[in-house]
Structure P
Amino acid sequence: MDKLREHCYLVGSLLKWSLLAALVGIAAGTGSAIFLFGLYWATDTREANPWLLGLLPFGGLLIGWVYFRFGKLVEAGNNLLLDRIHRSGDVVSWRMAPLIVLATIGTHLFGGSAGREGTAVQLGGGLADLIGRLLRLADIDRRVMLMSGISGGFGAVFGTPLAGTVFGLEVLAIGRIRYDALVPCLVASTVGDLVCRGLGTHHHLYAVEVVPEVTIALLLWVAVAGLIFGLVSSVFSELTLAVQWLAVRLVATPWMRPFYGGLVVIGLTYAAGTRDYLGLGLPLIDQSFTAAGVVGMAFAWKLLFTAVTLGSGFKGGEVTPLFCIGATLGYSFASLTGQPTAVFAALGFVAVFAGAANTPLACVLMGIELFGADLAIPLTLACVFSYVASGHHGIYLSQQIDTPKSRSLTATQGSSLRDLRGPSPRRSDSDR
């Protein structure tokens, strides 16, 4: 009887979380579809009206003021969601979802260099917490709902349900995966992706037409590239934080910081002599997979544009710009070393993100979902090496450390990446 009771309980738990996570997936998928339609509109409108770039500082001013006036409780963005999962009792304000969607669309409309992951994750997490409160779930269940919301938003916005599943389990802590939320994260990510696609959204496709034979020589080059990908990901994280620190020190009024950031982005656009580094950077990613390729320092320009945009207070995600940085860096590395450029663009696409987000397993799955299982071994090697090389740096400062990346590194179990950085100047925007 005890065994029967045990199995009945497990089946009941499975049904409960499948239904709850399906609700989260429907909400995250619907919200992501609406957001993507708005994002595509903003991108097309900006490209058709180049003069909109001149309004970027004023768009930043509006975004900064709106968050200062109405969004102080959700300013921390993704970090707020991670903190809410780590600590009990806190509530995620319903304002998170509409504010981040509108602010991100505004950032892209006027030419800021930002992504979409942060928006989708905050959208999914905010809606998941709202559903949990409406259903009067216990606090521990609401934390699981938040994890499923993160997975639902991620899987829906990128069209990668397996990566979305593992991302929600892996992003909380370095060196640990939360299996207690495996079923809800899987259901939410899968349903979110299906709903988002069903509503007519489309995802960018990338093709690696020729996959080379896996040899020792190829894997050695992949290992070297993986180390470089990890170092560049840590440079991105640190530069973005440095821009935040500088903005706080130089501009006392929080909502004025994006205004000056917009001026700098305009200056960088004229210095680079191209608008390729504005927005998501999808054309640059496409070019990295073709014979035409990109200029050698494209990755550095995109890194700088994105760090200034997000560090000064504009809203959006880091992931798609990291895809762009990685793909262009991979192309440049392959061009210099005589390796297949499309293959290394694909490796950089996911590996730079793996180092910046400290989520190597999710990124391996993303690579397989996007580029095929034939690249599984090179993808895994590149992501793992990037993860290790990035050290205890990352784009999510609320990420906790469960297992340090090396025994020689001093890190207290349960401390966060923010704790390792020590005291920082007071600021209102800790993460997009």
Structure Q
Amino acid sequence: MDKLLIRGGNRLSGTIPISGAKNAALTLIPCALLTDEPVTLRNLPRLADIDGFQHLMGQFGVAHTIAGHRPEDFGRVMTMEAPRITSTVAPYDLVRKMRASILVLGPMLARMGEATVSLPGGCAIGNRPIDLHLKALEAFGAHIELAQGYVRAIAPDGGLPGGEYDFPVVSVGATENAVMAAVLAKGTSKLINAAREPEIVDLCNLLVAMGAEMEGIGTSELTIHGVKRLHGATYRVMPDRIEAGSYACAAAITGGEVLLEGANFDDMASTIHALRNIGVEVEQVKGGVHVAANGPLKAHNLTTAPFPGLATDMQAQLMSLLCKAEGTSVLKETIFENRFMHVPELARMGANIETSGRTAVVRGPVELTGAEVMATDLRASMSLVIAGLAAEGETTVRRLYHLDRGYERLEEKLQLVGADIERVGDD
């Protein structure tokens, strides 16, 4: 199994190309189930999660082709075509590793009138539940059955009638599934307290390009008028705001200066607000976002929240940055209850962090030192890379399969701006 070796202390300087957004791509791919015509996605990141989702789509009879590209290029173009759905079952073996697999439930139900999907990995209708997905589909007229670790959704004869659902709490995945289910419904559907993340706007924009009719895109109230069929489309995946924010933290912790090429300034508003309060200069420029850390970093209190609040996916990276800030910072995690697993690993590198429930207190600045650390999840792994870039000595990061799920060729991008980082086999 591969590992990353990072020799810290280099100041990052230069240009980092930002890839297409993983969280958007995983929502756009299942849209191919909604039409018998080709759907082409441009700027698709080359990630383990994307490859896994392609394999799942193949289970349903979706063919895909990758346009020719050079190995050194970031991103790729993929065309998917599903003239005929050959299966409506998403088996456990294909779903267990990737929670986003549940997003085939809505489009499959819309097109075929039924879908059977294994409960996602780690999900027992408890922590990170999918109950809101199911309740929204029920509100649109679906009959839901749960048995032996599978969800079976069935539409009435003639398809979903449509309906109205008011989310008791904001849910990104449930909003996405509900929107895809509603676009082919016989009637009009309405979602109240819907999630507003840029990735959901990206999904809605693709669906509109395919012929869907909806109102309220980008707001908390979405109205979807069902249509009889959708056609194919070619669409460019939005830039990854979490990847861009992660590299902004990497540059800042090294006192560096980088251009995040292709990053969308507006989508990163909450992260940019946090970085500026910490003392990092962030500006919108032609071609992307410019980040520079020219002075001391300052402590800052942060609370994660649904969009337009601070993304939970940026919490770990900002925590690493705050280890080098002067003063005491308090971070509150309101989205997930178990998202401080990176704290013990950062402590191995010299971080001074105390946690209590969903609150972490970071005291800085500290002198970080290289250590052997282990990634516990996708964003936690990036926080360890960021810390390693500023640490004295060599840091070894293991369990890279977490990183490979969400960061396209991370070590190559960091090498472009002067990081001393390499991927090596684990002897």
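Any read-out appearing in this document is the output of simple, stated calculations on the displayed coordinates, not a laboratory observation. Given the structure is predicted, the values throughout are model-derived calculations rather than measurements. Cβ atoms are built from the backbone, for glycine too; each structure is taken alone.
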> Quick one: Rg and Dmax of the Cα atoms in Å, for residues 173-396 alone came out at 19.8, 62 when computed from one of P, Q, so which one is it?
Replying inline: Q
> With distance in nm of label points 7 Å out along Cα→Cβ at positions 61 and 301 derived from the coordinates and found to be 2.9, which of P, Q does the value describe?
Replying inline: P
> Hey, helix-only ellipticity at 222 nm (-39500 (n - 2.57) for each DSSP H run of 4 or more, over all residues; to 500) derived from one of P, Q reads -22500; which structure?
Replying inline: P
>> For FRET efficiency 1/(1 + (r/R0)^6) of positions 53 and 93 (r between Cβ atoms, R0 = 25 Å, to 0.05), which structure out of P, Q has the highest calculated value?
In response: Q
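If distance in nm of label points 7 Å out along Cα→Cβ at positions 5 and 269 computes to 4.5, which of P, Q did it come from?
Working: P: 6.8; Q: 4.5.
Derived from the structure labelled Q.
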